[in-house]
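None of the figures in this text is laboratory data; all of them are computed from the coordinates on show. Every value quoted in this text rests on a predicted model; they were computed, and no experiment measured them. Cβ atoms are built from the backbone, for glycine too; each structure is taken alone.
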Structure 1
Amino acid sequence: MSTNEGATRKTVLIISYYWPPSGGAGVQRWLKFVKYLRDFGWEPVVYTPSNPENPGEDSSLLNDIPEGVKVLKTEIWEPYDLYRKFTGAKKSDKINPAFHTDKKKASATQSFSVWLRGNFFIPDPRKFWIKPSVKFLTEYVAQNPVHAIVSSGPPHSMHMIARGVHRKTKLPWIADFRDPWTNIDFYDDLQLSSWADKKHRRLERSVLEEANLVLSVGKTMNEEFLQMAKGYGSSVDLSKFHVIANGYDESDVFKGELTPDTKFSIAHIGTMSNARNPEVLWKVLKKISEEDAGFKLALEVKLVGKVDDSVVASLKSYGLGNALNLVPYIPHHEVVKVQQQSRLLLLVLNNARTAKGILTGKFFEYMSAKRPVLAVGPVDGDAAEILRASNAGTIAGYSDEELLYGQVKDAYSQFKAGKLEVNSSGIEKYTRKALTEQLVKLLNTIAK
């Protein structure tokens, strides 16, 4: 593209804590938007920490950043090293954003750390980056053309940075929520005082009121924000709340020949914490294994990524140790191959009060792999609705052993007959390029 063509683009400043070479789910959404924004007349500029607390590293994601995209970086101070010293954790240990542990019985120091995080690191431990970032970006905007700002949260400190720049520059602002704020599943675990809870809600309200557009990844989260906004009175324009789902990138789908797994593999990709342990599935697999020796020999439970020790112990307690295949963290371009080779793709939604609204990027990547999805979660949630509409798989409730038993038995019968396939439809609207086009239509309504 010529320089003149590039000069006609409007510029959007994207504030995101997660950015390559960081890996993990938090990176994907805005990395993919950045990848395609130029196709629709917008030039992205990204602002991110130079020294973040990475959930993992995946340098292959750097290949998705278009050539010449400006990435602004400044140092961030975070209290994670202090937390490690205080709790006796190793320097290499990855820390949960809420500071809570997957262990059933947290130590007194861990419990105190959670209380400290919830009541003093508001909205989150990245709060110390807010003031210096507002100063840096306000100066940057004064010297460089920017037509709109986007903040991606969590961490919700990113919204606080965008709010500060918005207040100083009057630039239009999109607040994008990949996960909820006060409705997130671990909010109740933060041991909040009444004062801290009110502050979280006050900051959340300021974002919902002041942002020109508020985006959510799913219908349930959007409805929750709308209900909050209605409770604020006439100060909020309800028409500014929109859903732009997570999705999949067509270019990530492996186009070559792949040999399907010879075993009846049930693969879960990503972190499997204690809160996401699908014990009902282990019960079902144990039952079928006891009934059918062929099933027991054919079964493979493939867990790719970080798996909590409690999950492994739970699985083994049901006699499934020989079927377990633990695969450490692998680069994203290798993950897509694993997904396409697996027989079933396991989606487990956290068993929390917010479960109906959980829609991870992984879910859409599963659908792009054209392998049947086996989901455990609320049958009346957002994921269930999309599964049914697209015919991409099945879902059973957290304790619905009978339904899940039938689903697994049916899948295994199809596997033995060489017919375990999926005929999904309508998933094209979830391509990252199509979603970027939706984003740009909204951007064009607020940026002149």
Structure 2
Amino acid sequence: MSHVQEVSPQSPIAVVVGHDREKVEAAIREHKPFAALKISFVHQQEQKGTGHAARVVMDSPWGAQMTKSKSDVLVLPGDLPLITSDLVRQMLEPLGRDALRLLTCQLSDPTGYGRVVRRGKKGSVLRIVEEKDASLREKEIQEVAVSIYTFQSAFLRYGLTKISNKNAQGEYYLTDLIAQASRAKKKVDVLGWSTPEDLRGVNDPWELAQASRTLNERCLRDWALKGVKFTHPWTTWIDLSVELEEDVIICPGAILTGTTKIARGAQIGPRCVLKNVTVGKDAHLKTGTVAEDSIIGESANVGPYAHLRPGTVIGAKAKIGNFVEIKKSKIGERTSIAHLSYVGDAEVGKDVNIGCGFVTCNFDGRVIAGERKHRTVIEDGVFLGSDCQAVAPVRIGRGAFIASGSTITEDVEADALAIARARQVNKPGYAKKLRADQEGG
């Protein structure tokens, strides 16, 4: 439907639903790009073939309106995800006096497809014969139909009332309309498609994986032609909804999904996984960085192996180092959290230095101001030594120093030095005594 939206955004669309129709309808309605489309859902209670599905549609109010307005009707199957907007555009060209337009393709192995039977080798189309109904000679035909048609609405609606299910599968075939048009000496336009890959169907998980790979390669190619550099595109995955700017570098194994946006000059390192992430100009995400619903500022450095959970905002030129986890926190410009720290539900100012092993203790079971997670505020210019904890809710004032190993449970005023640890006591010779006791025991 996305290609129909691109080519003819005002066209009314009917979707035939049957098995698990509630799930199908919900999936389509929840897909934001389809929100503006005029979609009608038509329920096919019994699945009796393609012709039956088309008749259910044409007997619906949607079909009645299309017939009344003398509109052409494009029929697309739901299992061909690789068709292109160019294909849709050509199929939607006005039919004029033709009763229908038929899409065909030459396949070296046509097994499973309906064969196109012509008058002579290159004559007019007489009929389409399904695989199970084909003779041995007909099975040798390599020109196949792929269930994509454009019909005059009046011909389609009337013709569907004349087809039967006297065939090997006991189904109503939409393909029977081609023979019907031939017998009535109506014109049938044929659009031959030269790229079989566009018409690959999906009927099982393996075919779905193959189609997904093809779509991904198309997406990567389009971005590469716009100036994005992929150092190993065969291991890179990018959703169609992702936006990239020129001069972005994406390394092997990166996975970019959702509404992720990467600005000019940013570098996405190997095995980074980003979902709904905005990355600023010239930012560098290093190996193994994982981020979701986050914003990363210009020239920021993140990773390797950093984890940005939802609600994280990283300021320009900030450094988020290896094995740092940040959740629902704002990190100021030029702030450094170099390694092995957890920052959650916090607001960290500019030019802050956070040493190794810092932890915000943001949950203690209490509900404060309606929140079960408590806030830590670290103002600009604070220096936090290694192995410190901030027990929220707490505020550390501008320019304060926190001694290594401190557990901060109370607010620290600006420019103060906070030391919150037990005094060290050395007992000379005591270790030797303990060893002797152990040996004696």
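Summary table
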item: Source structure (of 1, 2) for distance in nm of label points 7 Å out along Cα→Cβ at positions 168 and 360, computed value 6.6; result: 2
item: Among 1, 2, structure where helix-only ellipticity at 222 nm (-39500 (n - 2.57) for each DSSP H run of 4 or more, over all residues; to 500) as derived comes to -12500; result: 1
item: Which of 1, 2 leads on mean count of other Cβ atoms within 10 Å over residues 16-23, largest value; result: 1
item: Test item: volume of the Cα convex hull per residue in Å³ calculated as 144, pick one of 1, 2; result: 1
item: Identity of the structure behind 0.55 (criterion: FRET efficiency 1/(1 + (r/R0)^6) of positions 176 and 256 (r between Cβ atoms, R0 = 35 Å, to 0.05), calculated), options 1, 2; result: 1
item: At a computed 6.4 (distance in nm of label points 7 Å out along Cα→Cβ at positions 56 and 408), which of 1, 2; result: 2
item: Highest-scoring label, criterion being relative contact order in percent (Cα under 8 Å, 6 or more apart), among 1, 2; result: 1
